[in-house]
Structure 1
Amino acid sequence: MDTYRISNDKKTLFIQKYHVSFKDDINTVLTFPDIHVIQLQNHFYVNGQPGCDMSKQPLNNVYGIDKKCNIIWNIKQITAKHLGIQPDEFYSAVTMLSDSLLRLFAFRCISFDIDINTLSVVYKAFTK
């Protein structure tokens with residue numbers, strides 16, 4: 001997979017000569033064989049201390065990005081049917097389990113394992 005770089009303002013991802021920008025901060029980039037998975041999260045500092053204002057966090061904040069920086073999926077496409085009547089969610093963390101499995105931690109205490117090749121939920125657990 002191609003290497004990437006994030007702009008100083010944390011809003012733009014660069015892969016070779018391509019780029020994609022977001023209005024929210026890029027917090028995590030996971031490199032899979034054919035895509036990058038991006039998690040957005042806005043951090044704030046009060047008196048020099050980091051914090052997280054939940055009212056200012058983006059919903060559906062995980063994206064699959066191809067080698068040319070095209071957004072090929074948003075997490076809402078994959079998890080919405082598993083979240084009931086409120087399909088919008090803030091994902092507080094993402095981790096790579098294998099070359100094809102992504103684990104997401106939702107703010108409402110649900111974790112999802114996603115097969116990024118089939119774009120399907122293969123495991124869901126309530127974590128509270």
Structure 2
Amino acid sequence: MATKSMAYDHPAYTVPGAWAGSVLAGASTVSQRFVAHASLQLKSINYTTAVIGTGAATDAKTIFILPQGTATTTVALFTTTAAIYATNALLTNSMSKGDILYLAKGTDATEVGAFSVEWVLTPGASITV
């Protein structure tokens with residue numbers, strides 16, 4: 001497959017993309033994994049509680065990046081409560097092509113949530129054509 005690099009101001013580099021995922025009921029549940037298709041700059045995560053949990057007053061959520069060939073990196077930690085249905089956390093990390101991103105829940109066994117991660121292509125990153 002051929003790859004293509006475009007000018008730094010090409011819309012592919014300036015228009016944000018998003019990946020959506022979910023976490024199901026169960027303590028310490030993890031989401032589906034997202035594999036970076038190119039070099040990406042992470043911008044933010046939006047998390048919404050779909051089913052309110054019955055556990056602790058707050059439940060920690062952690063974003064992880066698993067770079068190829070190295071140890072897992074903790075990217076962001078935020079908490080949700082029964083009173084918070086939606087939250088947003090800014091991200092400043094980057095991902096290389098092939099890196100994996102996922103979200104892990106805390107100890108609440110009944111909460112269900114949905115989220116989206118906003119990203120942009122790193123200027124100059126090669127994409128498949």
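Bear in mind these aren't lab numbers, they're just calculated from the coordinates by the rules spelled out. None of the values given here were measured: they were computed from a predicted structure. Cβ atoms are built from the backbone, for glycine too; each structure is taken alone.
Which of 1, 2 yields 41, 38, 23 for Cα extents along the principal axes in Å, as computed? Structure 1 accounts for this read-out. For the read-out relative contact order in percent (Cα under 8 Å, 6 or more apart), a value of 15 was computed from one structure; give its label from 1, 2. For relative contact order in percent (Cα under 8 Å, 6 or more apart), the value 15 is produced by structure 1. With distance in nm of label points 7 Å out along Cα→Cβ at positions 10 and 114 derived from the coordinates and found to be 3.2, which of 1, 2 does the value describe? Clearly, the read-out refers to 2.
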